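Trainee: So, here's a batch of structures to check.
What follows draws every value from the coordinates through simple rules; no lab data is involved. Computed from a predicted structure; not experimentally measured. Cβ atoms are built from the backbone, for glycine too; each structure is taken alone.
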Structure I
Amino acid sequence: MTQRERVDAARNRAKVLDAARRLFAERDPRTVTMGDIAKEAGVGRGTLYRRYPDTASIATALLDEHERALQEQLMQGPPPLGPGAPPSERLAAFYAAMTDLLDQHIDLALGAETGPARYATGAYGFWRLHVRALLREAGVAEVDALCDVLLAPLAPEVFTHQRERGTDPENVKAALALLARGVLGPGTQGLSGGA
């Protein structure tokens, strides 16, 4: 009996994630409700709420696999995204990879990481640690204050606003590379004040 429940739970989870993926892609993810997902998945609300407390947690589950792949590249991939490149080049590569992720999965990012919810995700914590390490390696002062400032341009709302204004993802990448090199470039050492 227990095995049967696990199979049913796995099947329901897949149905919920597939339904949410469709709904998030079809319309503004911020307008999708738990009721919409339950109806689309053909499951009861109780089944849905047992696993997911809100739509953001569903979007986070869908986005998680893509973010984990990027995290792996940051830790063990080839430079400049992975270890072995100067901090400014690694930050520029991170910005480029995140721009690609947002461009491909903005519907999920908008569903999972808008407003204060963005800062509560495990992925944001990982990105913050990565940027913090790059700042420390470059000898930049005000490491903790700068982490969130450097991650702010990657907010899903900012990216959506840029795309709605007609900014191409390649232009976003170029602008973020300028930011990375401006903050972590060769002259950065003189800015250090004891990180």
Structure II
Amino acid sequence: MSGHAGAVSDLVDQLSKLPGIGRKSAERLAFHLLRVHEDEALALASAIRRVRTDVRYCSVCYNLSETELCRICSDPKRDTTRLCVVEQPRDLLSLDASGVYSGLYHVLLGRIAPLDGITPDQLTIDSLVERVRTGNFSEIIMATNPTVEGDGTSLYLSNLMQEFPVEITRLARGITSGSVLEYANREIIADALTGRQRL
């Protein structure tokens, strides 16, 4: 990037790699960081470093956590008879924010997508099956995104769960096909959870 100091050019390059940030937005962010008080800019750098060094996956459900067990898995008030299966930690956050569901979660860390080279063995499916086998769940809620891959993943998982004495449900279609849970509003998610259907 001609005309800018090497450090500024490097910062713009790094910022432009973030999702949804183009070159112009990256330049605006870089110059904003140069204008703010040094403490504010360094606090951002510290937060990025901390999230990379301190955050890991929960050893039970694969939610993001700074301890071995996430806040949900370590909460004794959660309903341990229901398990909600989601694709990503951000989906878990969206569902939990609805305030309708008080059970446990399992994060797959993706969805089966053969065209993208994502196969079942790359997800946390083995761990999920083991949790259902050894747990005391009466209901498994398939809350994968309502996309072709999300529906395919749900179907694959429900076939694996047939051997267990659990009811398998799917979120109601208050969430339109092709949408992403992360962007659905709280009311739509609450309706989808409340109106979930048996698979």
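Trainee: Using mean count of other Cβ atoms within 10 Å over residues 42-49 for the comparison, can you identify which of I, II gives the largest number? Present the calculation step by step, with values, prior to reporting the outcome.
Mentor: On the way: I: 14.4; II: 10.8.
Answer by largest value of mean count of other Cβ atoms within 10 Å over residues 42-49: I.
Trainee: Comparing Cα Rg over 2.2 N^0.38 Å across I, II, which structure shows the greatest value? Let's see the in-between values first.
Mentor: On the way: I: 1.18; II: 1.23.
Across I, II, Cα Rg over 2.2 N^0.38 Å peaks for II.
Trainee: Once distance in nm of label points 7 Å out along Cα→Cβ at positions 34 and 130 is calculated for all of I, II, which comes out largest?
Mentor: On the way: I: 3.1; II: 5.1.
Greatest value across I, II: structure II.
Trainee: Oh, and also: Work out the source of 16 here, i.e. which of I, II gives that when relative contact order in percent (Cα under 8 Å, 6 or more apart) is computed. Provide the component values of the computation, followed by the final result.
Mentor: Values: I: 22; II: 16.
That value comes from structure II.
Trainee: For the read-out helix-only ellipticity at 222 nm (-39500 (n - 2.57) for each DSSP H run of 4 or more, over all residues; to 500), a value of -24000 was computed from one structure; give its label from I, II.
Mentor: Details: I: -24000; II: -12500.
Only structure I yields this read-out.
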